[in-house]
Structure 1
Amino acid sequence: MHRIARQLALAALLMHPLLARAQRVVRESAGEWRAASPLKLTIERRWCVDANTDGCDFSGINAAVAVRDGSIVLADFAGPIRRFAADGRILATLGRKGRGPGEYGFVIGLNQAANGLFAWFDNTQMRVATIALDGAAGPVTPLMPPHSMNGMWLLGVELVVLDVPPGTTVGDTVVASYRTVPASDAPRVLARVRTPSAFAPNSDMQRMSGPFAPRVVSDVGSAGDVAHSNGGRYAVDVFPTRAAPWTLIVDMPLRAITSAEHDSAQALVLKQFRVGNAASLPALVREIMSVAANRSSFAPLSTIRLLRDGTLWIRPVSAAGATVARWDVFTRDGRRVGAASLPLSARVLDGARDWVLVTEFGNDDVPIVVRNYVAK
């Protein structure tokens, strides 16, 4: 019976209307990947270079959004949300801690909606909150994400999740959807992908994956583009809003895991569980760490970012001892733009084809924001 059920499930996957058609494949060999033309990044502006600058007392910066007038809005997960002029001066603090309109407990997915309001999801209050650049509070929409989500983004004022249904066992291939979470009516599906199930049957909790395990690496851009990788190899499915879906496959050599990295991963787990040796770990954790100990290479991808015009930035796992991180850059329709180099600590947060806004750590591990002009 189980065999028949699995055969039927596989047939259902193959017949799914959004998955059945073949996508165009963009393939690069290892040699082509190594020979990618370097991109030139020129610093145009920087913010919060001096941590003593008024308004720059961030412990971290998880969102940076460029505004048309040259200003930017920065936020940390726990706040604050602040707007800075192009010359680095603070212009305003937007919102505050609280439960009222325009207030927050946590700030996830800060972005500027089409109506000009800045919106974020607050998972401490399960709602999308908004605020105007002049500080006026906007509408608040209560939303409850599904327990089966494996990722969360904000698209204007719409909450988008990667909804992964449970399989017969954890790891079975299932059809997952990038979809909206509406307050009412039916959700809007942006893309459907085949991906390993992350949830055990009859459970709403993901199973712990463990060190070095492949994981889903994906992003939803502010224009609604979707990029998804299951993480086991350099393969990315891209679903642009204004072009046909395509798949990128790069035969990049995998990076070996060193013995020091294995030892460090185990030491971290022992510290987290406050035990002195692996035998004292819970049985499930021992099983996960045993699998991790036998892994010889890292999953190839670290981060995917989709910019506002669909430009795709992909960060492969850095080589051991690397001093900078490589980012592979492609157009929305799959043409290679080049390869960019950024500091290892840099995170790409906003941008388009010819510019990119990143946050990185400056002196004394203080977060700064840099706008770079991008040219071939």
Structure 2
Amino acid sequence: MPTKKMNQTIVVTSGIVLLLIMEFFARIPDANSLNDWCTTPYAFNYHFGLHSRFLMGSIFKWLLSPISLHRLYLFILLSTLILIGLFAYFYGKVIASSSDNTSLGITYWTILLMASPASIAFLFYWGNYGRMDLYLIGILLIALLIADKKPFNHLVPLLLFIGMAVHQVFLFTYAAVILGALLYECYRSQFEKSDVIRLIIGVFITVLSFLYFQFGTSPLEYEHAADVVNALHQQSNIPVNEKMIDYEYFRALSEHMDAFVIVGLKDRVIRGIIVMLLFSPINILIWRFWHSAVKVHPAYRLLSLTPLAIIPAFILTIDWGRWFAAVYIAAFSLIAYLFKRKDPVALAYFENLSDWVKNRPLTALGLLLYMMALNKFEAAAILTFATQIHVFLQKLF
């Protein structure tokens, strides 16, 4: 017989799925207009070597060979629907674990993330559709679902390795939150031996796999990027970007920095500052949680620092929209995980948030509408709303 909690989980999960699927099909790009920066990794597989970013292409080829653009479109569509299901199930479980005093607060927290530019819906737009972030977020959600479930939590270090095989940027985006969940489980068990060993293994696997995929892989067996493009075109009609292949596999990091990172850096910094200002209400909500939590135990202080892991991604790349989305998805999900674990700090926080929503419903609704108006994060363009403000200020001054 289904329990009341199970029924509640099903209802909430179904509601979240419905909302996200409606948004997905409203935004989904046409198959013939996919961004070749997003589709290029799917054209590769492990026949080209044991490189990062080749895992999903290998799985794609294994499942849907012979590969083609329209089969890739189907693969990404199904992967996105699976991510929607994972997101809905995780947050459905979180909301179902609430009591009468906290249910409004944690529900509002979930809706706020979905309304904000950092919603997983940022992956539905043309410039991010099919990005490897799709699978990294899925790995994060699976890890948070099983981190407290024995014996499934033994799989968390494996998930960290898989994330790094999908894309080495996983180290800077979501790996820190997964390791944070393992650290929290150590704290909860008063550093029981098995939990500590799991955390240590997770750290070692994360670091070693990053070092391998970033620095230890052999070069592609081609002289030029154009040769790779020709080989890829012979196997399928999937759009590939020669410039991406050139700078990823044939150029030094310094050349990448000169060609991409240095160009437009001042504008990106200004727009990044504007984004942080636009996100002030959410930043305050997150800060208030950790301001209370860090007073309880040093473990919370370490957890509060997990967003800092993203800094190298901002320094070394230009896709700041993706990294802002990662910061907020990770921050919301870690706090939601603590709530799911009935952490006393989280329970008190969401009880207070519930009271705030009850006492100031118009303010709470206004914040949701404001976040929706900002639209969703992009990639190198960061956030259109921030760009418009920047352009206006340039004209004004």
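The numbers here are math on the coordinates, done by the rules we state, and not lab data. Note that this is a predicted model, so its numbers are computed, not measured. Cβ atoms are built from the backbone, for glycine too; each structure is taken alone.
If semi-axes √(5λ) of the Cα gyration tensor in Å, for residues 182-229 alone comes out at 41, 9, 5 when worked out from the coordinates, which of 1, 2 was used? It traces back to 2.
Between structures 1, 2, where is distance in nm of label points 7 Å out along Cα→Cβ at positions 46 and 334 highest?
Numbers: 1: 4.0; 2: 3.2.
Going through 1, 2 one by one, distance in nm of label points 7 Å out along Cα→Cβ at positions 46 and 334 peaks for structure 1.
Which structure, out of 1, 2, was helix-only ellipticity at 222 nm (-39500 (n - 2.57) for each DSSP H run of 4 or more, over all residues; to 500) calculated from, if the result is -21500? It was calculated from structure 2.
Source structure of the calculated read-out (relative contact order in percent (Cα under 8 Å, 6 or more apart), 16) within 1, 2: 1.
Please state which of the structures 1, 2 yields 59 when percent of Cα pairs over 15 Å apart, for residues 286-349 alone is computed from it.
For percent of Cα pairs over 15 Å apart, for residues 286-349 alone, the value 59 is produced by structure 1.
Here mean projected area of the Cα convex hull in nm², for residues 190-301 alone was calculated and came to 12.6; which of the structures 1, 2 was it taken from? That value comes from structure 2.
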